[in-house]
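Multiple structures are listed underneath, in structure tokens.
Bear in mind these aren't lab numbers, they're just calculated from the coordinates by the rules spelled out. This one's a predicted model, so the numbers in the text were calculated from it and none came from an experiment. Cβ atoms are built from the backbone, for glycine too; each structure is taken alone.
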Structure 1
Amino acid sequence: MGLVKVVFSVSMLAQTIRISTPYVFAALGGVFSERGGVVNVALEGIMLQGAFCAVVGAYYTGNGWVGVLAAIIGGALMALIHGIVSIKYRTNQIISGIALNLLAVGLTKFFLKLIFQSSSNSSRIEGIPSIKLPLVSSIPIVNLFLEYPLILLALVSVILSQIVIFRTKFGLHLRAVGENPEAACTLGINVFRTRYLGVILSGVLAGLGGAWLTLDQHQFTDGISGGRGFIALAAMIFGRWNPTGASLACLLFGFADALQLQLQSIGTTIPTQFVQMIPYLVTMIALAGGIGRAIPPAADGVPYVKE
């Protein structure tokens with residue numbers, strides 16, 4: 001009975017939402033990139049870079065929102081590198097993404113030591129101040145969005161992403177170049193520009209996911225992304241390259257992570273090692289089940305050569 005109460009408690013829901021937030025940002029970023037035909041396995045590295053840029057921005061200014069802006073810029077620049085290598089030079093997109101993940105690890109380690117004289121973590125920083133709305137601040141789940149504005153931003157991002165991709169001219173162009181870039185070009189769509197914009201938006205959103213990690217913990221720790229970019233990639237595919245579907249998949253993975261934390265806190269007869277495996281088991285089941293039948297955009301990962 002105790003386990004049932006834990007699973008269906010308000011605190012469990014709140015923890016699920018908090019844990020899912022960086023996944024949601026990164027998964028949305030993946031949707032924009034891959035809908036345009038560019039595979040982005042660099043989400044992990046972009047999140048890591050965004051997290052480090054966030055701590056640097058907040059550390060030097062004492063303002064968490066400056067940290068968010070720095071994360072956006074850092075994520076966009078990292079994604080732009082991936083875009084140039086993949087779109088202009090037509091390098092294998094998987095290899096480019098892996099290389100950027102390794103680059104992000106090296107860069108953050110180097111500058112962590114250079115700026116903070118530590119190889120493990122940064123100095124403490126200020127987070128983002130909560131939003132004060134007296135009339136609704138006492139409502140359990142609503143106050144979560146007010147206490148953590150980036151969670152509210154993630155929700156808004158899901159709604160806007162769904163509208164942009166399926167209800168705007170840019171979204172139509174993005175989907176067109178991801179399905180058939182040659183046909184899109186004959187209709188006057190600039191394939192290269194559209195793909196670049198999709199990749200850069202991917203970096204902006206994944207960078208925001210990294211900013212959440214740093215600002216939520218009030219410091220950067222080495223390897224803070226912890227594989228979340230790869231889980232977000234799985235969520236994107238599980239959600240069929242749809243912003244809403246990807247976000248719901250992120251909530252599923254976030255719930256699995258929150259469940260293992262709650263089980264450890266209340267103490268169960270289940271071995272701790274097995275409990276810690278829950279998030280990864282859920283991801284593997286998703287990979288073996290729904291993801292195997294997912295059909296990506298037709299030109300996803302296919303370099304475009306203008307004739």
Structure 2
Amino acid sequence: MFQLSQIRCFVVLANELHFGRAAVRLHMTQPPLSRQIQQLEAALGVQLLERTQRNVQLTPAGKAFLPEAEYLMQLSQSAASVARRAAQGEAGTVRLGYVAGASFGFMPRIVAAANKQLPGLDIVLRDLSTTEQFEALRSGRLDVGITRSPADHADLRSASVLREPFVAALPAAHPLAARRKLAIEALHGQDLIMYEPGQGGSMYELLTAAFHAARVAPRYVQHVRQTYCLMGLVGSGIGIALIQASAARLRMPGVAVRPIGLPAAAVSEFHLAWRAADEAANPAVERFRQLVLADAGKAA
């Protein structure tokens with residue numbers, strides 16, 4: 001089997017067609033260069049060069065082999081570059097989980113930033129609940145997650161990356177839509193469309209705690225998992241909903257969005273979660289993690 005060093009010697013000699021000049025370019029003397037070519041020809045079982053005292057010419061086999069040899073050299077250089085970039089976290093695959101609420105602004109923004117700053121990374125997206133993401137992180141099926149709550153396991157780490165207020169989404173014809181801003185007390189006795197309980201980092205628990213603290217009792221008429229479904233129900237006049245501010249970008253027909261005063265703790269929050277072991281073992285994941293934290297103003 002031939003070696004890359006032999007291929008390199010052949011490519012340089014084939015372009016120079018002169019042992020002396022080729023040896024200078026290769027920073028070696030002529031005898032070792034001759035041995036490299038002889039060993040390559042022996043490995044291939046063909047003669048690549050016609051040698052005379054004054055001239056070096058490619059044989060038909062040498063002419064056919066030259067473009068393939070040049071391609072091998074380019075491929076080896078590319079492979080070396082990929083390996084170096086991967087070691088520096090500039091190339092590789094990052095499997096990114098995200099809760100649906102992150103798709104309204106935060107997740108697309110960090111993916112776009114990664115595409116610009118780390119174009120060698122392949123970001124593979126997974127739409128998963130917070131609980132599903134923690135399970136996937138622990139089992140190795142996910143590298144990084146955008147979750148609703150902090151990491152819940154000793155093997156995981158997390159950091160808060162975004163906090164945003166809730167706003168009220170109302171049917172456009174609802175009497176409360178005539179107000180510029182709502183107080184939480186305005187929701188007492190109102191038909192409310194709520195998120196499903198029991199999801200990791202549940203907004204249901206967060207909002208019901210806010211209602212309880214304010215002694216407000218809405219009527220829960222529907223429970224849904226996804227914000228776009230919730231907004232569709234609001235637009236159909238079924239009830240009011242509280243959504244994260246960035247979800248107002250959906251601009252559903254028949255929906256009016258108004259600010260609402262809630263307790264300070266009642267905010268929509270996202271966390272970045274990752275495996276602790278990957279901080280040192282996976283350069284691509286670590287570079288992506290640092291990019292996200294920098295975007296959030298919390299570079300570690």
Ranking 1, 2 by mean count of other Cβ atoms within 10 Å over residues 94-101, the structure that comes out highest:
2
Which one of 1, 2 has Cα extents along the principal axes in Å, for residues 78-181 alone, as calculated from the coordinates, equal to 66, 33, 19?
2
Given that distance in nm of label points 7 Å out along Cα→Cβ at positions 14 and 62, derived from a single structure, equals 1.0, which label among 1, 2 identifies that structure?
2
Taking distance in nm of label points 7 Å out along Cα→Cβ at positions 158 and 254 as the quantity of interest, name the structure among 1, 2 where it is greatest.
2
Value 1.00, calculated as FRET efficiency 1/(1 + (r/R0)^6) of positions 206 and 270 (r between Cβ atoms, R0 = 35 Å, to 0.05), assigned to which of 1, 2
2
State the single structure among 1, 2 that was used to calculate relative contact order in percent (Cα under 8 Å, 6 or more apart), giving 21.
2
Can you tell which of 1, 2 yields 2.9 when distance in nm of label points 7 Å out along Cα→Cβ at positions 126 and 166 is derived from it?
2
The value 24 for percent of Cα pairs over 33 Å apart was derived from one model only; which of 1, 2 is it?
1
With helix-only ellipticity at 222 nm (-39500 (n - 2.57) for each DSSP H run of 4 or more, over all residues; to 500) computed for every candidate in 1, 2, -23500 is reproduced by structure 1
